[in-house]
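J.: Just below sit the structures, each encoded as structure tokens.
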Structure P
Amino acid sequence: MGNVVNLEKANLLGFDINKFSMSEAVEYALNLIKTRQGGQVVTINPEMIQSAKSNGALKDIIENAPIVLPDGVGIKLGLKLKNVNIHRVAGIEFAYNMLKECAKNKYTVALVGAKPHIVSAACKNLKEQISDLKIVYYHNGYFSDEDRVLNELKRNVPKLVLVAMGSPYQEIFINKARKLLPTSLMIGVGGSFDVWSGNVKRAPKIYQKFGLEWLYRTIKEPFRIKRIFPAIPKFMFRVFLEDVLKLK
């Protein structure tokens, strides 16, 4: 690596989270590809932490991931309660920056997830936006034969794999794929394909600046409120108990 990357971590409710800036996260992740170490990148948010509380498989995945990025603004706020300042590294921006770096370095890419027309449109748009991007494989997230998709991924040997199935499904799928492609870097990217396809408009800059993209998406898609609440209030209450009352 060129510059020295900050390898400090912050702990929140038992999970270690990297204190990377965006550029440090990209540099560190790119080095995992270059050195053939590969790994799983978790873009963590409060809902994921709440889910991991009752999902042992997800908990193990997060704990063993070489990179855990603070994607949700709730993570930043939770750490703020503990007097820890951390950069929010939005998963969609991190993944897009990784695609640009892969294009520069001639690293192959695969996309798995979303509906058939969404993933195909995302691939088309990404190729138009990023010169020399080489997508060697893509597949929608609605499949019944998981082994077939995993084997097709293995045959294409992509350096970077982006999986958009929502949590915890994407993390569990990546964990399985990692066993077949140990040198590949894999990132769970949630609803990023919807945005890249043009099917969903990303939140305006003002929402992005203050980490309120979740609020914009909830206003546009009210059904999301069931996923966000009560997860976020429960998460913040757990952080309060851990920090103020010293309970876990």
Structure Q
Amino acid sequence: MGDDPIREEVEREWVVERDGWAGDRVARVTARLQRDVPVDERLETLVIWIDEQTAFTAPGRTIYISRRLLERFASDDAAAFVVAHELAHHRLGHIPRPTTLLRLPIDVAIALIRKRIATPARERDADLLAIELCLEAGYDAARCISALDHLDRIALDYGDVDGALGADPSLPAWLTRRTHPPSRERIAAVRAHADAWRRGHSLATELAARDRERRARRKRVLAAAGAAALAVGLIALRRRLPSV
């Protein structure tokens, strides 16, 4: 299948806009975000004509953004944030390996791949790394975050109040589970992270702290399991010893 297994199918099924301002914009921001990456290792962004206002990526080296979404952005900065978010999924190791899903119709395969990539925690991390990549590339934070403002408006236009504001906390979790955090929550988190990044904080620091806590928790669990096993062993041994 090669190293970009779905791109051929995407190009066969949908119109890809390569010329004009749309193709120029995504090429420009994708290159700028990857300015420190060797050219032959960079991802490429394609503009595709689909009804949904969205962007996504998949196993391979391509990012896809819909023309309908791109044309809503007033600046390169907003487009850069969306592209950086998809780049972040690759850099954070969120992309699954190619599977038999790719034998399904392309729209079905992409929908299932996107579900495998997206969880609220992963989407939050991708947002935070995206704003770091944008700031490092010299983009304006407020204009970058306008991409999320637009997604917030889309959610409200379609009546998805939970997608914008969050679900009623009194409802059971299984009923309100979503792949992305609410858009208002995403906006607040990215704004706060941009401010923290300027003061020297980074997602890498946060991930390292999480990893240390995860290892410490694992050690505590193993220690507790070991103590429990020892206690059970001592009880069993006492029962086997003859009484005097």
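J.: The value 32 for percent of Cα pairs over 19 Å apart, for residues 97-152 alone was derived from one model only; which of P, Q is it?
T.: P
J.: Right, something else. Given -19500 as the derived value for helix-only ellipticity at 222 nm (-39500 (n - 2.57) for each DSSP H run of 4 or more, over all residues; to 500), which of the supplied structures P, Q does it correspond to?
T.: Clearly, the read-out refers to Q.
J.: Still on this structure, I have one more. When you work out relative contact order in percent (Cα under 8 Å, 6 or more apart) for each of the structures P, Q, which one comes out largest?
T.: Details: P: 22; Q: 15.
Between P, Q, the highest calculated value is found for P.
J.: Determine which structure produced the value 208 for volume of the Cα convex hull per residue in Å³, calculated from the coordinates; the candidates are P, Q.
T.: Q
J.: For structures P, Q, calculate distance in nm of label points 7 Å out along Cα→Cβ at positions 33 and 201 and state which one comes out highest.
T.: Details: P: 3.1; Q: 2.3.
Across P, Q, distance in nm of label points 7 Å out along Cα→Cβ at positions 33 and 201 peaks for P.
J.: Right, another one. Please compute Rg/Rh (Cα atoms, Kirkwood Rh), for residues 137-208 alone for structures P, Q and give me the label with the greatest value.
T.: Once Rg/Rh (Cα atoms, Kirkwood Rh), for residues 137-208 alone is worked out for each structure, Q has the highest.
Laboratory data are not the source of any read-out in this text; all were calculated from the coordinates shown. This is a predicted model, so every value here is computed, not measured. Cβ atoms are built from the backbone, for glycine too; each structure is taken alone.
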